[in-house]
1. Quick check: 18.2 is what I get for mean count of other Cβ atoms within 10 Å over residues 344-351, calculated from one of 1, 2, 3. Which structure matches?
2. By the measure distance in nm of label points 7 Å out along Cα→Cβ at positions 160 and 400, tell me the structure among 1, 2, 3 with the highest figure.
3. So helix-only ellipticity at 222 nm (-39500 (n - 2.57) for each DSSP H run of 4 or more, over all residues; to 500), computed for just one structure, reads -1000; which one of 1, 2, 3 is that?
4. If you rank structures 1, 2, 3 by mean count of other Cβ atoms within 10 Å over residues 48-55, which sits at the top with the largest value?
Structure 1
Amino acid sequence: MTLNGYAQYPLPDLAADDLLASMPIMDGIDGPLYDRRTPCDHNDRLFAEWDTPLVWHHQPSQVKLSKKFHGKRAVHFAFEDRVPKDVWDKNWTLWYDHALMTRKKLPADILLTGTFGIEEVSTGLGADNMELSRPWAGIVARMQDLRRYYFLTLEYPGRVVLYRRDDHQWTEIAWAQVHFDVFRPYRLTLTCRGSQFKAWFDDHFLFDAVDYGYSEGGYCGVRATCVAFVTDYSVRKLDGTFGDACFPKVEAPAKLPEPVVVRDLDLSELGPLSNSPRHHANFQLGHFVGAKGEPQLLIKCNHPSGANHALVDLHGKVIWRGTWEGAERIHALPAKGDGTCDLIAVGKELMRIDGTTGKVILRAPLPERAGARRINSGNGPRRQADFDGDGRVDTFFLTCGANDKHLWAVDHDLQVRWYRETPSGQGHGDHLTVCDVDRDGREEVLCGCAMLDASGNVRWSQEEMLRRLGCLNGGHVDCAQSGYFDGPEGIPLLHYQGSSAGHVVIDARNGAILAVHPQGHSQCGNAGRVIPGSEGVQVVSSNRWGGYGVTAIYDAVGNRLSRFQPGFTCQEATPINWTGEGHEHLLVCDGQGYRGIYDHLGRRLIDLDSLIPYATGAFEQRFDRTNTLNSPMFGGPCDDLLIRIGNRIRILSAKRPFAPGTKVYKPSRRGNVSMPGWVVSG
C-alpha cells in the first residue's frame, strides 16, 4: 500500500531524549573498520562500541570510512572494491551485504535516525539473505539476531519500506512511495514505542504502523546491500514505559560462582600453538600417563622444525615431545590396565603411539581407493565407535575431506574393517556420530545422510536431506549429535547442523525427518541439559557463514525452545557444568567483547573478557582466536575452564563448596553429547 498524509506527525526533536548510541564518523580517518587483514587501529579504537558482524574472521572489510560521498566523511559500504579476483578467490564468502551494529542491546522504545545515500544500484545475494535481494540502505532496529529484526530502508527505485525479517521471511509492515536520487543524502527516522512504529523521510511523515513481531530491545545499527553511504547515525531513548507495561519481564538470573585464575602457562618454547594468531589450536585433555591425578594436555605444535606434538602437565612442564609426520587428527584410546592410554595419529600414515612416551609403536599406510582423493588427516571424523559391543570404543574413521563420499572404518590395530561410499558427501570433524540405535550393544554410524551398521551395511538413507543440502551454500552436514535425548526409554534421535539447510531432526531408527528449522548456516552443535528444571537433554545449534553467532536451543524432538545472539563472531555455544545444580550453562569464548558464560536465554552471566591471557594486550589481539576446554581438572564434580590465546593458557576455577552428602550434577560426556549424571559429594 501507499501511505500519504505527511502532516499527520511532525518530525520529532532528534536531540531531545537520552542519547544511547552515536557513530563517531567525523572523528575517523580514511580506512576500513574491523578489517582482519589490514586493520586500521585508529578507526577500530574509535568504533570500539560497534561491530561489523558480516565481516568474517579471514575476510577483508568492505565497511570503510572515507570522503568519497560529497567530500564529507561517511561510513562507506564499499562494494565497488569487490573485484572479480576477490570473488573467485573467496567464491561464495564475499557478498553484497554488510552491517555496522552496536555491540550491546538497546531498549525497545527508541528513536533512530541517520542520513543515507545510495551510490550504485547494483546488488546481489546477501551474506545471510538469499531470499530477497534489492538495493537497500537503512536502519536496523530491535535486532534479536542477524536473521530477525526490523529494517527501515531506502529501496531503489522509489520506496521507503519497513520490513520485519524472520529468517527467510521478509514481511512488509508498511511502505511509502517516495522520490529519491542516487548519490544524494536523505534522512531516515524511525520511532519504536511498544508495538507502534512511525517513520519519516527527511522531515516528511511517511507512515504509522503496528506490529507485534519483536517487542523486546535488541541490537541497532545500519545495513546496506549496495554501494552506499551513512554520514550520521544515532539512537535515543524515548520517554515513557508503554513497551515495558505491555510485555512481561523475565526473572533475573541467579548469580553464578565467580571464576578465579588457578594456573597461568606460557608455552612459547613449544613454538606457535596455531598456524597463525587467527587460527584455532589443536589440543585435548586426557589421562595419558595414568588415571590418577590431574589430566595432561596434548598439544599440536607449529614449530618450523622439530617435534610437532607435545604432552604437558597443567603446570606447563613438558612430559614428552613427538614427531609424527603430517599428523592432524589424534584419537585417544580406552585406558589400559595400568591406567595409561595409547594414541592414534592420522598423518602421512597411520600411527599408534605410546601415550606415556610419545613413541610410535605401530605404523600402517593410509588406505587408498581408486578415484578417491588422498585421505585428509585434519578433516576426518572425531568420533570413535564400539562395534564389538563390549562397552569400549574400538574403531575410528577416515575420510578424504569435506564433500567426499569415501568412508573407511579402521580398528585400533590400524586394520581396515570396511569401506563404504556414503549417499552424500562427508562434512567436517563432527559430521559423523554414533549411537546404539537398535539396542544390540553394537553402535551404528550416522553420517553422509545415512545410517550404517557395525559391518558397514546401509540401513537407511535420507533422500529428502540430500535434496535439502542442494541449497546455495549447503553441500554437507557440518555437525551431528545422536542419542536417547528424551531418556533411556525414549527413541534414538539424530540432530543435524545441516549448513544452509538449517537444523534438522531425524528419527534415527528409520531416517524419518521430524523437524526442520531454517536458522541460517547451522554449523556447530552440542547436546546437553541446558534448560533449568528440564528432563533429558537439549541440542544447542549455532551458525557460521553469514549469520555468525545465531544460536538456537531445541528439545529432543526438535521444538525450538530459545534463540539468541551471544556475539557476532562465535560459531559455538558449549555446555559447561559451572554450578552442579542440575543443568549446564553455555560457554561462548570466540569474539572479543562477547566472551562469557551464558544462560539458555542468551544472557551473559559471567564476563570472561577480562580473564583472557593476552600477551600484548586486548586491543592488539582483538582478532586472535581463542580455544577453550572445560572439564573437572582438579578432582571436583564441576567443570574447570582452560582458555588458550596465542601461546598462553589460563585455567579458571571457582569456589563451589558442597556439603558432604549433597547430590551434585556431573554429566557424562562423549564428544559433543553431554548426558545427565549425578554424584554425591564426599
Structure 2
Amino acid sequence: MSAADTRPGRGRSHPLGATIVPGGVNFSLFSRDCSAVQLLLFDRVDDGRPARVIMLDPRKNRSYHYWHLFIPGLGPGQLYGYRVAGPRGPGGGGRFDPDKLLLDPYGRGVAVPAGYSRAAAMAPGDNCGLAMKSVVADPRGYDWEGDAPLERPFSRTLIYELHLAGFTRHPSSGVTPDKRGTYAGLVEKIPYLQQLGVTAVELLPVFQFDPQDAPPGFSNYWGYSPVSFFAPHAAYSSRQDPLGPLDEFRDMVKALHRAGIEVVLDVVFNHTAEGDQGGATICYRGLANDFYYMLEPDGISYANYSGCGNTFNANNPIARRLIIDSLHHWVREMHVDGFRFDLASILSRDEQGRPLENPPLLWDIETDPALAGIKLIAEAWDAAGLYQVGSFIGDSWKEWNGRFRDDVRSFLRGDRGTVSRFASRLLASPDIYGHEEREAEQSINFVTCHDGFTLNDLVSFNRKHNQANGEDNRDGSNENLSWNCGQEGPSSDPSVEALRNRQVKNFLAVTLLALGTPMLLMGDEVRRTQGGNNNAYCQDNETGWFDWRLLERYADVHRFARMLIAARQRRDLALEDPGLTLNQLLGQARLEWHGVRAGQPDWGDDSHSIALTAWSQSGRFAIHLMVNAWREALVFQLPPAPDVPGGCWRRWLDTSLASPDDIVALEDAPPMERACYPLPPHSLAAMLAAAPSCAV
C-alpha cells in the first residue's frame, strides 16, 4: 500500500457514527458550534496515549454541521474517541472541553478500561487513559441463522421484568461461574423462564451506562444512567474483547427467540449519565450541549424533569434523529422485540419543557414503518408531575398502569372506598382506557416492578428500610400502600407467614386473571426479598440479586404462579378478543357482578368483597371469581350454574388452601355441591364451569 493509500480521505456525512466501507472506516459526527475536531485511535482500552491522532480539516472534512473523514485500513474492533474544541462560557450553552475524550453518540460498541474514572471526566485535564472508548463494529458480520423478532400479540404476552445481571449473579443460580451476571448467563436460565411460562423478558437498561454514577462508595446497579444509546453494556458480557458484548447480546436474543421468548428493552432516552452542570463530560455535553439537553434560560443550568440532573432534549431534531436511529439499530441489527420507555412523558415535552399536544418524537415512533409490529410500552409519567396514563398519544403504545398497582394494593390490604376502583382494574380499567380505539391490552397490569417493594416486601413491611443506600432512609417513596400482615420484617410466626403467603398468591392471581397485559417482577414467584429496600438502585449484591434457594423454600408459591400462568395462556379461557376495543369487548361480554349475595354487589365505601362471573370469548368456559379483602371470614353465595348441559361450578383455585389444593389442574377441579362458599380473611377463590365438549 502506498503512502497515499494510507492517508485519511474526506469521508461522507452519512451515515453517522463509524461505518465499515470498502477499504476502511467512515467516521461522521454532528457538532454545530465547535471550532476543531480530533479523531483519536487507540490500540488498547487502557492506553493513556492514542496510537494516532487525526485533526479534521473544516474545509475538507465538514459538511454543514457534520464532521467526517475516511480512514483506510481500519476494521471492526478499532477503538476510538473524539476531542472537540469550541466556546465554553456563561450563558452560551456550550460546554466544550478539548481535554476530554468523548464517545461517539452513534458508536455501536463501548470499551471500558479497568481504571475508568467518572471523576476524571468531571475534573480539568486529560482523561484518555481513564475514559471509555467507542468501538468500530460491522453488524453485517453476525450470523442470525434466520432469526427475526417474534411479533407475538399483546393478548398472548406475559412480561417478566428482570435485571440481566441480578438474575444470575447469585452463587445459587447454578450458572457457570464466569457467566454469572452476563448475557450468556441468562441463556443458561432460559429453561426456567420457559417452565414458568414467560413469553417476554423486559430487561432493565442494557445500554452502556456509567456504573460510577452513584453516591460515593456505591455503584449504579439498575443502569438508568446511559452514556450510549447504541452499545450494549460491556460489563454484562463474559467476553471482554471489544466486540464481545455485541455478539454475546445477539447470541442471547437468538437463544431467547428459539425458546419463544421475546426481548423487550427498558430504554432511557429522558436523561444521560452526564448529570447536571457539575457533572461529567463523556459524550453529548462535549459535542452539542444545547442540542442534546434542555437548558434553563440562563444557558448554564439543566432542566431536570427526569429527577436525575438533566433532561434529554428529545424533540430537538438532532436528538430526535439519534433516538429514532437507536431504535432502528436495536430492531434491525440486534433483533429486539420491543421497548419500554422510562419516564416516557418527558418525550412529549418541547425544548422549553412544555407538554406538546403532538410531540414529534412520539409520533415519529408511532408511525415509523420499521417499528410497526414492535412492542412499544410507555411509563406514561415523569418526575416533574406530568401524568399521561390513559392519555398517551397514538394507538400503538401500551402503558404501565400505575393505577392498577395502587388500587389493587389498596383493596387487598383492606382500605375503605376502594371496591369500585378494584373492580375497574379487573376489567382493564375502562375508566382509563374505555375511550377511542383503546384495547384491553393497552393496560400493562403490574403490582410490583424494579422501582419499589418486591411482592414479598409489600406484604412484609409497612415502611421502607433503605438505610443501606447511604441516604439516611430519605430516598425511595414513602407511599407504598403496603401491609406487613402484623409484624415488620421477617417473621417466625406461622400465622403471619401463612397470611403473607396468602396475600402474595392473591396479588399474583389478580394480576394474572385481570383483563389486560400482565407483568411480573423477577423473583416475585418465589417471594424474593430486598429486606424492605424499595429503591435498590445501588445494591449490586444479594439485596438486588435473585436468590435461587427461594425456589425450594417457596415451592408452593412458584407452583401457584406457574399453574396460573399456564391457565392464562389457554386461548379457550381468554376473556380478551384482540379484534375488539375495550368498549366493544365489555359491551359484548357476559359479565355479572356479585357481593356475598349472588347478583347483589356492594359498591359502598365499607365494602371489602366482590365477586364476578365472566364467560370466555370462546363460550366454552365461565369463571367465577370471589375476593374477600376483609379481616373476617365471609360466606359467598354462588350464582346458578351456567346454562350448559352438565354445567356446574368446579373449584379451580383458593388462596386460603394449602398447596397443592390452592390451585389444581383444570381437569382435576372438584365440583361444588353446595350453593355457598366460605372464604377466610384476605383470600380469593375462582370457580370454573365448562361446556361438556371441553375437558375441564
Structure 3
Amino acid sequence: MGDPEQALVFTMGELEAGSPARALVVVDNLKKISMALGAEKFKSLLKTITRYVDENFFPDEVAARLAKVLGEFVDFVGGPAEAGGLLSPLQTLCTYDETAVREAAVASINAIGSKMSPEQLQEKLLPVFEFLANSQDWWAPRVSACGLIALAYSAWAGAGEDEKRKRIVDTFRLLCGHELASTEASRENPLVRSAAAAQLGSILGAMADYATKSGQGKAMDVYLSDREKHGHNVSEFYAGLLNDDHDYVKVAAVKSSAAVFRYWPLDSPLGQKFKACATDKSWRVRVAVAEVLSEVVAATTSAGALGREICLQLMSDPEAEVKHAIAERSALVAKVLGEAFAEDEIFPRLKALLLPLECTIRDKLAAVLMDMAGPLGKERATNLILTGGLFSLLCNDENTNVRLAVLNKLQTRFLEVVRVAGAHQADLFETLRPLAGSPNWRVRHSVLMLMPKIVEVLKEDEPDAFESKFDAAFGFKFYFNSENNEDGEKTMQSKYGKTINVLPWALDPIAEIRKEFAVVCKQVGTVFAGSAPPRGSKGGVWLTEKVLPVLVYCCSQKEFKDKYHQRVILLLGLAEIAGFLPEAELESKLGLVFEMAREKLENGNYVPSLRLMIARDLWKVSSHVSSAFLQKELLPLLEEMQKDEDPDVRAFAKSSQATITARAP
C-alpha cells in the first residue's frame, strides 16, 4: 500500500462497498489516509466523498462521523486558503434531516472558519451561509444557517462594511420570523425559529465583539438597539421569540436569556418580557425560566427586585417540576440576591420542598440546602442548618441518598463557611459520631472521607486544641481507646443504638473502607504535621503511637488468620504512612509483612492472594527504609517471589523490583 495511487483506489473501494462499518473505518482513519495519499491525491478523494455526500450515499451514522472529522482537516489540505474543498461536502451535510449530521457539520464549518481571515470568510464561507439561509425548499438548511450566523457576521470586520453587517442582521431577523407578513403560510418554520432563538447569544456576542474592537463608545445595550447602525433593534428579536406561539421556540429563547441580559439590564422592558415567561401557560416554558434564572441574575447588572419577584413566582408555582427546577438552583440565585432574601424567602421554601417524604428529588435538594451556607453567611447558616436541628434531621434521614448528599457537601463549601469552632461544634460532632459507625457502609465511608477536611478546619480554628478535640470526637474510629473496648462499646450502643460499629475503620468488613482508611490516615497525619518534616512531627507521633498498633492488630490476631484481605491492611497502611514512621519502627513492622509473604497453608503452598498483594505494593515503602534493610531484606524477598508458581505474583514482584531499581540514586 506504499503507492499513493493504490491507496486511493483501495480507499475508494472501501467507501463504495456499501458497508457502513467499512466506511466508518475509512472515516476514522482519514488523517492517516490523507498523509499516505499526499495533498493532491487527497483532494481527489475529497471530490469523491463530496459526490457521495451529494448523492446521500452514506447512512446517517457515517455522515455524522464524516461531518465531525472534516472540521479537523484544514492543515491537511494546505491551510485556510485551500479549505474551500472541505466546505463543499459540509454544506451538503448541513442540509440533511438528521440533527446529529447537521450539528456536526455546523460545528466543523465554525472550526474551519475560526482559522480564516475576514477576507477568506467573505470568499469561501459567506456563499455557504447564504445558500443555506436562502434555501426555501426545506427547513433543514436554514436551521444550519442559524448556527453559522456569528461567523458570517464576523466576516465583515471592516469599518466601512456597515451595510454588509446590516444584511447579516436582517437575515437573522428573517430566520427568527420577526416582522413577517401576518399570514401563517409566510411565517418562518418553527424549527428554524427555535434554532435562531438558540443562537441569540452567538450573534449578540459577535456584534459586541465588533463594537469593542472598533471602539463604539456607547453602552452595549444602546449600541445593540441602534436601528440606524444595524437596521434593526436586535432586542426586539428576543422579545418576539419570547412571545412565539410554539412552546419549544419560547423555551429556546428563554435558554438564551443569560446571553441577552449580559447586555441589557434585567430592570429594562426586556426583563418584564422575561418575567412574563415565569407565568406562561406552558409549564415547559416556566421550567426553562427556572433553569436559567441563576445565570440571568449573575449575568445582568441589575438583578434586584425583578429577580426576586421571578424567583418567588417560580418557587410558588403549582407544578412540582417548576418548583423543583428553581429549588435545585436556588443557592446560585441566592448568592446574587443577597443574604436577607436567602434567609427570609428562599430558605423556608426550599426547606418546605425538601422535608416531605414524597418529594422525588430530596437528595438533590438536601445538597442545595447545604450549598445555601454560602449565600446565608456563617451566622445565618449556623442557626438555620446546624443548631436548628435540620442538619441532624437530614443526617439521620431514612433515605440513604439524602444522608450521603449532606455528608458529601461537608467536604466542600459548608465547613469553610460555618467553621468548626464555637457552640455549634457539639451539634456537628455529635451528629457525625454515630454516622462514623453507621450500619450502612456508604455512610461510614462518607464520614471517613470527611475526616481530613474536619481536622484541617479544626486546626485553623483551634490550633492549640485541635488534636485533643479531634481525638475525643473521632479517635475511636482510628485507634483503640476507651470508647471501643467492651465497656465503652456498651456505653456507645446505649447512647447511639445497638447498630453502631465502634471498631476502627481499619477493621471494617468493607474492603473499600479499609483501603481508604490508609489514605485518610496519611492525609490526617499531613494536617497534623503542618510544615514540619513528617518523621518526628505531631502527625508522625499520632500515627506511630495510635494508628500503627491498629494496623499491626489487623495482621497479628488469630481470628484474622484466614482473612487475608483484612491482614494485608498492615502493608496498605505502611505504604501510605511510611514517611511518618521512625525508620526502625517501619522496618520492624515490615518484618510482619515478610512473614505473611512466606506463610504457608496446611498443604504446604504459599497463600497466593497474600503474596500477590505484597508483591504489588512492597515497592511503595522502599524509599523510606535504610539501604541495608533494602538490600538484605526487601529486595531478596522480591527476587524470591519472582520464582513463585503464580504468574501474577512473579509479574508484580518483577515490576516492583524494576520500580525500586529505577528510583535508586
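No lab work stands behind these numbers, since they all come straight from the coordinates. Predicted model only: the values in this text are computed from it and were never measured. Cβ atoms are built from the backbone, for glycine too; each structure is taken alone.
1. This figure was derived from 3.
2. Max of distance in nm of label points 7 Å out along Cα→Cβ at positions 160 and 400: 3.
3. Going through each structure in turn, the value belongs to 1.
4. The structure with the largest value is 1.
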